[in-house]
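Next up, some structures in structure tokens.
What follows is calculated from the coordinates using simple rules that are stated; it is not laboratory data. Values in this document were obtained by computation on a predicted structure and should not be read as measured data. Cβ atoms are built from the backbone, for glycine too; each structure is taken alone.
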Structure I
Amino acid sequence: MKKIILALLLALLVVQGAGAAGTVETETEEIVLQWWDWNPSMKERNEAIIAEFEAKNPGVTVELSTYATSEYWTKLRIQANQRKLPDVFTMSSGYLEEWANAGLLMELDDMIEKDDLFDTFYKSIFDAGKSISGTDSYYAIPFALVTTVLYYNKDHFDAAGLSYPDDSWTWDDFTSAARKLTKDTDGDGKIDQWGHWFYGRYAHIEPWVYANDGALLTPDKRFAPDANAMAALKMLTDLVLVDGSAPSQKEMSALRQQDVFPQQVASMWVDGGWNIDNNRIVAGDSFNWGIARIPQGPAASTKIGNGWPDYYAISPDTKHAEAAWKFAKHIAGEGLAISDYMAGKIPSYKALAEDEGFADPTKQPEEMDLLIMQAAEELRSSFTLGWSEWRGYAAAETLGLNGLIDAIINGEVSFDEGMKEGAEGINSVLARYYK
């Protein structure tokens, strides 16, 4: 009997050993990750980033597919519908809420905590994504942040005898400067230097709303600007309709919106930091210019910025979660160089943001550190389901907020009437997404 029992134990050990060997073999099989990206101009550089990652991680191969933005989302949605998403893929703030709530993005909370990721990445940028998703979890790892700033022409300020904008500026300081900077420089009876330039574009409008601690939407996603938001919108439209220190939208239709400031048609302008790159190209060193924080409104007690990240997300159906996470961290952080970023885009990886190359002292503006400061502060945006529709950038039954602001400053409708009618149209869009 003892011999029989011993034989059975030996046989069991052999079976267990075979099973263990099989497990080891499975774990040492080559892992292939699929990565989809939307930036063809980065394809060659991304291939080099992949090569570096593969060299550090033997047994892992990354296959890159790059598509232009115009076709990227169509192809990605097809893959999502078939539950065949790539392991890692680029994700936009504009779609984060939709994809997170549809269960198409892996929740990253445990991995972030395990790796103490906020020691090396800006937590504020991750939190901006959490706010956009409308959840209590993190669903993507940001690799870049854009914030909005006030661009100003230093030469125009000097000629007018005005001090440059700084953190102490109020809205009264801003509107007063805009009036003084508005000039008919050639005496032909027409304004050719405007104090400020804006139209209904989101990056022109929303920074002022948040700088006054305002909200365009209610918590249940209805368009109902609160008193602080309405004050911001009224202040802006009055620049055109009352002060005459900013042009109507139709008066600037012959120029690309991003060229009005670098061509010195306007002395001030609010838009995303990414326009630093275009300013350098269009303006060169033809005049001196800088960037400042959007002046804080009278209702704000703390500094609130307008910003949103670009991300990498991981498929919830990936078979290689650990490898995908490791790769996502690599392409969002240590695998990148500061030269991979368009001027004005802020790395979410602290070491890159603190790289001396970020604030190149040989190029304007000299206030690049402002972007880093804003990256560590509270950031808000209005991205929702159907954002492009209610904002007015896609086919909808309404012109959206963009068209509404343009109609007001073009004199086609009064402020009060426009806001009332516009709210009805905008809410008809939001009601289709939020039942």
Structure II
Amino acid sequence: MLGRMVHGLAALVLAFLVLPAAQAAEPIKIGFSMPLTGGLAPNGKSALLAMQIWEEDTNAKGGLLGRPVKLVYYDDQSQPGTVPAIYTKLLDIDKVDLVVGPYATAQIAPAMPIIIQRKLTFITLLGLAVNDQFHYPRFFQIAPNGPHATTDFTTGFFDIAKNANPKPKTVAIAYADQEYSHNAADGGRANAKAIGLNIVYDKSYPPTTTDFTPIMRAIQAANPDVLMIASYPPDSVGMVRALREVGFTPKLVGGAMVGLQATAIKTQLGPLLNGIVNYDFWLPGPKTMFPGLESVLKRYQARAEKEGVDPLGYYMVPWSYAYLQVLGDAVEATKGLDQDKLAKYMHEATFHTVGGDVKFGPDGEWAKSRMLDVQYQHVTSNSVEAFRDPKNTVILTPPEFKDGDVIYPYAEALK
């Protein structure tokens, strides 16, 4: 009898000892939506694979706070209207511990009212000036836009125009009727006026537009020296094709075209891209291979074909991995999941990520801009290798990353 009592007591004590360990092993769930179908899917799927590599790396090192991490996500179908319901489900049904943003401005913005209402810390993926209207103190953004995101986004493009010879005098601004494009156009307008360009065309087009030839002909009739386009992937393709179809050759063209960074779109357009000057967030170069990034890219590229994602991953991978690095580092540094402590730490710290060092400003944008402007040059094929070669994607700005000179005017790059 006594032996059984002792054995039972020992089992009870063991149960109490094991219980906290079992509880501690519960995963930290990180929730988000991601465009895995629809127009934004090429970038969304690329982002997801990079995030899964971060999840694997983190768990291989013991997780966060001694607990594994688990990504919980849903396809928002590239439709902003689906985002609020997804974040509500993540918080109320899935009971995630942390949330991060979806990809793209149009998807991030509709999540903001829920995030603000719940007082959550929210780091987002490649949005433009989303927090300009909210000034929410727990918002952070991983793209290197800079503290004045709306204008910083196209400052490099207009600096190239300002320093060109002969100097352009007029500009046209064409943009999709969506939040990102409106923000980019606002910044472009301000930058154009700052360097003395006369705006001769300034119009939006519906996001559902499929035929861009009439738009391009109208712009051609205005005969601008500079054409700035703010577009999402499907319309970026349409604009490039229409530009060549009508034979329009402004002196400088590009600026804020989302999608041209994706390898699938680059290989679709091939030589049609020659001469276009556009923003980018990262490209390989002697000064841009930050610690840890080469390893992440190699593992991503080894899995890319099987996963059906961008084979190079230059646009999405550094930032999709880095924004989870930032969140993970903040969790470890604050030793918990307290939203206020996380936000406070993220405002104060400098983070060492695969995308380089990140320091946030007051509204959650980067304290200093590190936007790239790139010109496609001497592209002769539609192969992936054409865009793996940095000689065909020349970094023009900022000066610290510059690795070539602009071919100007645009018509010269077509020869």
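Taking percent of Cα pairs over 27 Å apart for each of I, II, which is largest?
Going through I, II one by one, percent of Cα pairs over 27 Å apart peaks for structure I.
Using the calculated result 3.3 for distance in nm of label points 7 Å out along Cα→Cβ at positions 71 and 343, pick out the matching structure from I, II.
I
Among the shown structures I, II, from which was the value 1.9 of distance in nm of label points 7 Å out along Cα→Cβ at positions 279 and 351 calculated?
Numbers: I: 3.0; II: 1.9.
Going label by label, the one that fits is II.
Taking distance in nm of label points 7 Å out along Cα→Cβ at positions 127 and 215 as the criterion, which structure among I, II has the greatest value? Can you show the working numbers first?
Working: I: 1.7; II: 2.4.
Checked I, II; max of distance in nm of label points 7 Å out along Cα→Cβ at positions 127 and 215 sits with II.
Can you tell which of I, II yields 22 when relative contact order in percent (Cα under 8 Å, 6 or more apart) is derived from it?
Derived from the structure labelled I.
Tell me which structure, out of I, II, gives 13.4 once mean count of other Cβ atoms within 10 Å over residues 39-46 is calculated.
Computed on structure I.
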